[in-house]
Each structure stands twice: as C-alpha cells, then as structure tokens.
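Structures incoming, each one as structure tokens.
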Structure 1
Amino acid sequence: MTESPKPNGCFVSFQRIFSGLLALVATVFLIAVIFSLVAEVKIQGASLLVLVASSFFVLRYLWKKVAVKSVSNKQVFKNILSSFFRTIIVIVLFTVILIILKDNYHSNDITRTDDDSQTEIVETTEGEETIRYIINKMRWRDFDGDRYQMNFKIAENNVQKSKTNRESYRYTRNFTWGQFYKHMADHDQPLLEHLYTEFSKIQKQRKMNRTKFAEFIITSIQNIQYNYIKSTPCDGTEDYPCVGNVRLGIFAPVEFSANLKGDCDSRTVLLFVLLAKFNYEVAILNSDQYKHSVLGINVHARGKYKTYNRKKYYFVETTATGCPIGYLPNNVSTLSYWNFVLVN
C-alpha cells in the first residue's frame with residue numbers, strides 16, 4: 001500500500017492566503033450589506049437581528065474553512081475551488097437579499113408614511129386685518145435619518161384663492177398638463193412665503209449644502225400621507241384614502257400645503273414651486289403609460305435621469321418615503337415612457 005505524497009508547502013500556503021482573502025472579501029461585503037440595509041431601508045428589530053446572526057454564522061463557516069488542512073496537492077486545488085465558489089454563493093445570496101428588501105421597502109412604502117403631523121387654526125391680527133392661518137406641524141426624517149420639525153403655515157384666504165384659480169382653468173381641446181401645472185405654479189408661488197421662510201431658516205441653522213437642502217425639502221413632501229385625488233366620486237374600492245370630485249383630479253400647491261392630501265402630481269407641482277424658489281433647476285415628468293408624475297432635479301446625484309437641453313434631471317419619486325434622488329421603482333423604470341411636461 002503506497003502513501004499519498006504530502007502536499008507541496010507552497011501550495012498549502014497559497015491555499016490559506018487565497019481562502020483568507022476570499023473570507024475577508026465576504027466579511028467586508030456582508031458588513032456593507034448590513035450597513036446599507038440599516039441606512040437606506042431602516043431595517044431594525046428582529047429583522048436586523050436575524051440578518052446579523054445569519055451573517056455571523058456564514059462568516060464563521062468561511063473562516064473555519066481557511067484553516068482546513070489538505071492531505072495532498074489534489075486536495076489543495078479542491079479546497080481553493082471550494083473557497084472560491086463558497087464566496088461567490090455567499091455574495092450572490094446576500095446581493096439577492098439586499099435587492100429584495102430594498103425593492104419591497106420602496107414598492108410598499110407608498111402605503112405608509114410617518115404622517116406625523118398635527119393641524120391647528122390660528123388667528124392673528126396684522127395691521128387692521130385678522131388673518132386665519134392653517135398650521136400643519138410636521139415632523140420627518142431625511143435620507144440620512146436626520147430629524148426635522150417645521151410648521152407648514154398657510155393663510156386660509158390663500159387656500160380659497162388657490163382653489164378658485166385651479167377650478168377656473170379652462171379645459172379645452174388644446175389642454176396640456178404642463179400648461180395647467182404652470183398656471184397653478186405661477187399663481188401659487190407668491191402665496192407660499194411662510195414655507196420659504198421656514199425652509200430657509202432651518203437651512204441656515206443646519207448649514208446645509210445645496211444637495212442636502214434639496215433632500216430636506218423633498219423628504220418633507222414624501223413624508224405626507226398618500227391620497228387618491230379624483231375628478232370623479234370615490235367609489236370605496238380605493239387602496240388608499242381618497243378625495244373625490246376635485247376638478248381635474250389635483251390639488252394646487254397652496255391647497256395641498258394646507259390639507260396635506262395629494263397624489264403624484266399634487267406633490268410634483270408643489271415641489272416644483274418650492275425648489276424653483278430656491279433657484280434649483282427642476283422639471284415635471286409625466287408618463288401616460290404609467291399614469292404617474294415625478295419630479296426631475298438638476299443636482300449632483302447618482303441614479304436614473306433624463307437629459308433636457310444637455311442637463312441631467314435626476315428622477316425624484318414623491319409619493320413614498322425613503323426614495324432618494326435618482327431612484328425610480330422597478331415598475332415605472334422604463335425611461336422612454338417619461339416625458340418632460342414643465343421645466344423652469
């Protein structure tokens with residue numbers, strides 16, 4: 001009976017170094033996955049505990065395999081291949097988990113918001129005039145998890161002006177959504193002074209840069225509870241709260257700021273007005289195929305965008321919390337279906 005030759009020492013050293021590097025790559029990757037899910041998806045509680053525990057046992061298994069002794073050169077090569085494929089499987093598996101959790105979070109987020117607001121009516125005397133203000137006390141977090149608290153203060157008589165202006169718009173054969181949005185935006189822009197003042201004050205207090213300030217404004221609107229706004233009566237089959245019999249199925253910026261009830265284009269028009277006021281280059285993009293409206297903004301960002309006059313306008317999904325600049329949900333992500341309808 002012949003003995004198997006002992007493995008070459010150099011081969012054994014290479015196997016251990018190679019396996020160790022792969023285990024290190026897997027360790028860094030899993031840590032990055034956990035941090036990404038905590039930061040972006042805000043995963044916590046039992047879900048986070050299960051994820052961390054699973055990652056720990058997977059890494060423990062991989063590191064134990066680094067110390068496995070080979071009895072022959074053939075076994076050395078087998079262990080090298082095994083280490084490689086184990087690492088690939090772990091990376092693919094946790095990548096799939098990451099994608100599923102992120103997609104589920106963003107697609108389901110439209111059904112929930114933090115909706116952490118209180119509304120009150122306040123009367124003040126300004127000169128000889130008594131003015132009633134609708135004050136919505138808002139609280140929300142931005143994409144970095146930073147907390148904010150701010151009052152959306154709207155004069156009650158301005159709400160009526162905004163409604164009258166919206167309802168007086170003539171629906172003709174040449175009607176376009178872009179012209180209608182501009183009609184509401186131009187009218188309501190000077191009626192939102194209290195919002196501009198509050199946003200600007202917090203920007204100065206927090207010393208925000210341009211991108212951070214845009215995210216601050218965007219997340220304040222994303223946080224508001226989603227509502228269907230219909231031109232026809234609500235029939236009770238809607239998945240979300242519904243407001244019916246609203247002419248052209250949209251609330252103008254001042255109306256929405258006061259009642260906090262808006263669907264996609266109610267939000268995009270308000271954000272268009274707010275961000276344009278602070279000299280951002282913004283656009284509204286609509287999709288007939290998706291029956292949806294999103295904002296576009298020309299800032300330094302990553303993700304999906306469309307170009308207009310050689311400028312990149314990154315998509316902003318306004319109907320769900322946690323959707324960063326440049327993100328589009330998978331079910332509305334075909335770029336050719338999106339068209340610019342209004343650009344400032």
Structure 2
Amino acid sequence: MTKERGYRFRRALLSALVGGIIIAIPWISSQYFVMMSVRVMFFGMLTMSLTFLAGELGAVSLMQASFFGISGYTVALLESRYGFPFPIPPLAGLVIAVLAAGLFGLLVVRVRGIYFLMLTLVLGQLVWALACQWSSITKGDTGITNIYAPTVFGISTEKSKTAFYFFQLIFFCGAMSFLAALKRSPFGLMLRGVRDSESRMAMLGFRVHLLRYAAFVFASLVAALGGVFFTYFTGLINPNTVSLPSNVEALLAGILGGINSLLGAVVGTAILKTLDVVLSGITERYMLIMGVLFMLVILFARQGIVGTLMKYWNNRLFPSRSREPERRPGGFSKKPDVVRNP
C-alpha cells in the first residue's frame with residue numbers, strides 16, 4: 001500500500017508540474033511559442049479523434065479531417081456571410097459536423113479492416129471535392145476569409161493570443177478528458193472487446209454496430225471542435241483543410257506519438273508540427289528526414305514515442321510496481337497467463 005501511495009504521489013506531482021508549465025506558457029515563452037502551442041492543440045484534437053478510433057476500435061479513419069473542415073466551414077459561413085454572433089457559429093458547426101458524422105457513420109460501420117479504410121478515404125475525398133467545386137458557397141480554392149475570433153466575457157481573443165490560448169486550452173482539456181473518460185468507461189471496454197473479437201461480442205448480445213457507430217460519432221465531435229478553433233485562429237478555411245494530406249498527417253502524428261494513447265496523439269502532433277517548421281527552413285528535403293524518423297519509430301518503437309517512454313517509466317523508475325504481481329480481492333496473487341504455442 002505504501003508503494004502504491006508513493007507511485008500515486010509522484011504521478012500527481014509530475015502531473016501538477018506539467019499542468020503548471022502549460023498554464024505558464026504565455027508568460028515564460030515567446031509569442032511564437034504560444035502560437036505554436038495553439039496550433040498543436042487544435043491539430044491535436046484532430047489526431048486524438050483518429051487515434052481514439054484506431055486504438056479503441058482498431059479502425060483507421062481517413063476522413064476525420066472532413067469533420068474538422070465541416071465545422072470550420074460552418075463557422076466561416078455563419079460569421080463572415082450571415083453575421084451571426086458568437087456562440088451561434090461554433091455551436092452550429094459542431095451540430096452540423098455531428099449530423100454529417102451520423103450520416104456517414106451509417107455507411108462506414110458496415111465494413112471492416114481495409115474496407116473501412118478505403119471507404120473513409122472515398123468519403124473524405126467526396127467532401128474535399130465538394131469544398132473545391134461548390135464555389136458559390138465555399139469560394140473554391142480561394143477559401144473563406146475575414147473570420148475573426150470571438151470576444152469572450154469582454155476579452156477579445158482576436159487581439160490577445162494569450163486570451164485565445166486559454167480559451168482553447170479549456171476546450172482542449174475538456175476534449176481530452178472526454179475521450180479519456182470514454183476509454184476508462186464500460187463503453188471503452190466494450191469497444192476493445194469489439195476490436196479483439198467482434199463475433200464473440202455479438203454472441204454475448206452486444207449491439208456491435210451501435211457501439212461502432214457511437215464511437216465514430218464521438219470521435220468526429222472532437223475533430224469538429226478542433227476545426228472550430230482552427231478557423232478562428234487562422235481566420236480562413238479552404239479545401240486543403242479537408243484534403244487527404246491533412247488526414248495522412250494526423251495518422252502519421254498518431255503513429256509517431258503512439259496510436260494507443262491520447263497523450264501520444266498530442267506529443268506526436270507537437271513533434272510533427274515543430275519538425276515541419278524547423279526542417280523546412282533548413283532544407284528543401286525535409287520530408288526525407290521526417291520519413292527516416294517515422295521508419296525508425298516503426299522499427300524500434302512500435303508503441304510510439306509516448307508508449308516507449310511510459311514503458312521505460314514503469315520498468316526503470318518504478319520497478320517495484322511493474323514487477324509486483326497483481327493481487328486479487330481476496331489477497332491472492334494472480335498468476336501470469338501462460339502462452340502456449342499453437
């Protein structure tokens with residue numbers, strides 16, 4: 001019990017330290033770093049939506065950027081063209097993106113594996129083509145501009161990047177907590193059961209299609225929330241937002257940080273965006289360097305950077321916790337499972 005308390009205390013201390021640094025970023029860093037942190041947060045929500053589906057359901061979606069862009073386009077249209085005041089545009093953007101996810105979800109939940117991947121790819125390309133060709137609404141490749149961040153409680157988040165940072169940080173933490181709660185809940189346990197053996201879950205009486213459908217909609221909601229802040233921060237939105245490279249970039253960020261971890265999604269996004277800015281200013285062949293980095297991660301750190309560090313954390317920093325056998329409620333130690341060769 002003492003060792004368990006010590007582990008919890010050190011974990012809580014580390015969490016408090018990280019939280020304090022995140023809160024202090026606007027005062028201890030430059031304005032450029034604050035802007036980079038904002039970018040990491042709204043792109044991180046896109047990556048988290050993808051890694052939630054991939055990690056909990058084993059389904060890789062290549063259309064999460066579509067919901068990211070649908071909410072953004074809705075905000076842009078309602079604000080710049082029709083002049084609706086805050087908070088109507090972002091709320092409408094989230095609602096329309098969720099409705100679109102509900103419609104597309106009726107199709108994608110019926111397929112599995114590579115067919116799920118290909119169907120989401122096709123549907124995502126349809127959304128991209130619509131954004132490109134429906135120029136009377138989306139203004140085509142030019143996109144919609146003149147979008148301004150709202151004034152919240154008398155504070156203009158358009159003029160103050162610090163205010164925008166904290167405004168987004170609240171919703172970013174809420175989105176991460178929402179997905180983390182889903183993962184820890186019985187719903188998350190059922191999703192992992194579907195991922196491991198869908199036929200067994202169906203035989204046990206679970207409504208597999210409904211579970212997959214709900215997970216798809218929940219993940220799309222988080223991606224849509226990221227799209228709202230992306231539109232407010234950049235002040236524009238165009239078809240590149242919903243394009244295939246945006247989806248692939250989110251997938252690569254998830255693989256880099258750790259596809260089974262929400263924290264890994266954020267860390268992978270931060271590393272990817274930072275390397276994109278730094279390396280592109282150094283060499284024109286920065287994509288080659290990033291490709292080599294991904295190859296090394298896949299070969300030597302298959303759990304991603306965060307997954308590998310967490311494994312090191314448990315094995316080296318807390319050896320007593322990692323080696324101590326799991327105990328049953330009656331006080332008996334649980335014997336390790338024996339894996340037999342087929």
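1, 2: which one has mean count of other Cβ atoms within 10 Å over residues 59-66, as calculated, at 15.1? Corresponding structure: 1. Ranked by distance in nm of label points 7 Å out along Cα→Cβ at positions 99 and 275, structures 1, 2 are topped by 2, which has the highest value.
So helix-only ellipticity at 222 nm (-39500 (n - 2.57) for each DSSP H run of 4 or more, over all residues; to 500), computed for just one structure, reads -15500; which one of 1, 2 is that? Among 1, 2, the structure yielding -15500 for helix-only ellipticity at 222 nm (-39500 (n - 2.57) for each DSSP H run of 4 or more, over all residues; to 500) is 1.
When FRET efficiency 1/(1 + (r/R0)^6) of positions 27 and 83 (r between Cβ atoms, R0 = 30 Å, to 0.05) is computed for each of 1, 2, the one that comes out at 0.25 is 2. Source structure of the calculated read-out (mean projected area of the Cα convex hull in nm², 25.1) within 1, 2: 1. If you line up 1, 2 by relative contact order in percent (Cα under 8 Å, 6 or more apart), the top spot, with the largest value, goes to 2.
Computed from the coordinates by the stated procedures, all read-outs in this text should not be read as laboratory data. Everything numeric in this text was worked out from a predicted model, so none of it was measured. Cβ atoms are built from the backbone, for glycine too; each structure is taken alone.
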